[in-house]
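Read through the structures below before going on.
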Structure P
């Protein structure tokens, strides 16, 4: 798709507006249809070009409401027909991409610009809106629509991005297994967790199998020095990736009957009951959480829960994760040694949950590259690089960036208690 850069003066639009949730184009098409029935009521319109204007809040996430406005360019001072309003669009530089088809089908074109073209360009969004300009008053599959996004060069942006922690979003994670047992491990999780596995992508140095709930089974092989994704084995880290079950006693009995190593059931963060299990013959520790109010299990024995991070001092860790990771404080239970923090979630509205919990005395707190690595994602390569630089300048122990910055790249860092935190970009 071809993207053109241009400048447009300020616009005065008169039309109708509504609050919407669906960003695929369906709500826009319905509002266009309603507006077309009333376009003749607007006095002083300059032409018949129809603008479909989408405005978003600064903290917008998919699933939240945004404002839709459909209108035409008009003189600045006109009598507004009943039920209509006016809005002013400031002058901007724009990136313009053409879409062939109706308003209802513009979703993929918008996604291409925001998720592929923009992150790999020298530009960023200048303001949280975009508009579609219909070249014809007939909204059908033969229509050509120009989609306009306000942009500004990164280097011209007033805020120094590398001094700001970006909005990280939880994006599932990886379970690292040995190369020769990759297929057996994939089958093990399908059998015992009732997870449905997807395709396996393999090269001479990596195997990657998509499993349930954004979980990937990964193996690496290197013939020319250490691979950046080699993990430590034989020691359990202080990061626990937790998985919910409606019936924790039943789940505990199942793994016991199948001679899978498990701990006793114990009380932990959130006043929940947990037990640890050691998966496959490699003994990869995962944690099961009792969640009786679980409404939908999607046919799986274990469903996504939260992450627990063991620290020496929860108050100090709370401030560290606020400053360096951008986590928000959700709950504080200092008397119990627990603090609940939050981040966003990739592909879904809502909040991912991260419990900070006090470690027992004399617990090991050196860096551990454990085989279980929950991940957060950034899509913009410049934000990704600037965040890496921010961590370096802040004195955080951070790995080099590996992979392809124009495709899939990754790095990880350690908190002051040796807990690994993984960031990926795609």
Structure Q
């Protein structure tokens, strides 16, 4: 229909859990679309990363046949991406080097690839949804019981996105892959503080971690006022005071001039951080809907509406927590130099040296505390990405120059 809305949902998936999310929520997605009173066509894009947990390709194709009746499913395969790269180079005079800045795998290029394929399918609004997040809110009552409330995440984005450039919801649950550390005579609070100060960024800070540790053992609970009475609010100072997370983020693809590309330094995180830095002129609305972040997949029963009565802290002896934390730390330290270079170039050298000193003091204690991890490599990574910070900054700028140069033509390619 001419007046119908094309709504895309983009999953950057490293775990087959994405299939469980789609299979359990597709009916809710369809019903939420009906609430707006308009014709809405849904397309789900799945770009899977086989290297994240060494999953088999077939594991990502577990979507029920009934999902396909009312929702279009588009898998973005490695072959699809390589084919589009060849087309852009051979037919549209874009260099191979520039194409590789936009399309591919890794956090930023994968999100760019989803945007690219969404534009080719003439998607109006594109919402990113991660494979470890569920549309429910966990409200902590005064008697410490938990009230679980399903969220109309799709409807809320549809309600606000037409008159905005970007909409984003709230997050609750395990906000970051940081385990709950027990202090003792050998490993003191100061040791952990030094380490967190060393890897800190826009989303991770000692102040935030300590507050959550003291209040709720590291768990973030949804705010009752937002869940039950909240309204959309316009965010100011995005990239400085307000942090944007890529999951639960909806982009108005009709306002493409306000939508930048994602970027992160090679093998780093921070794609949402650097995306935020390019949103200075955009109208961004934070909307009253939550995603529960289950970063360690400890609460997959939520998918079946079997809600836990208690949320436990993530302990060091809990599965593969240590290695997950180490990998996250490496991703954070790799993007810290570029983050500081963009936000505070005047004090860049001072901040990086302080990070290095904090890591030098804390890494021996961290390696003793986390028995399966060797944190010494973080110093080498900091030195390497510090040395390459100007190169990465040029890549960051060039990525958006390339994106701005051809994004308006993608729908017709």
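Values computed for the structure shown
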read-out: Which of P, Q yields 3.0 [distance in nm of label points 7 Å out along Cα→Cβ at positions 58 and 130, calculated]; value: Q
read-out: If relative contact order in percent (Cα under 8 Å, 6 or more apart) is computed and equals 20, the structure in P, Q; value: Q
read-out: Which entry (P, Q) yields the derived value 0.95 for FRET efficiency 1/(1 + (r/R0)^6) of positions 106 and 314 (r between Cβ atoms, R0 = 41 Å, to 0.05); value: Q
read-out: Value 2.4, calculated as distance in nm of label points 7 Å out along Cα→Cβ at positions 274 and 394, assigned to which of P, Q; value: P
read-out: Value 0.00, calculated as FRET efficiency 1/(1 + (r/R0)^6) of positions 74 and 282 (r between Cβ atoms, R0 = 35 Å, to 0.05), assigned to which of P, Q; value: P
read-out: Structure (P, Q) behind the derived value 22.3 of Kirkwood radius over Cα pairs in Å; value: Q
read-out: Among P, Q, structure where helix-only ellipticity at 222 nm (-39500 (n - 2.57) for each DSSP H run of 4 or more, over all residues; to 500) as derived comes to -13000; value: Q
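Just so you know, all these numbers are worked out from the coordinates, no wet-lab data involved. Worth saying up front: this structure is predicted, and the values here are computed from it rather than measured. Cβ atoms are built from the backbone, for glycine too; each structure is taken alone.
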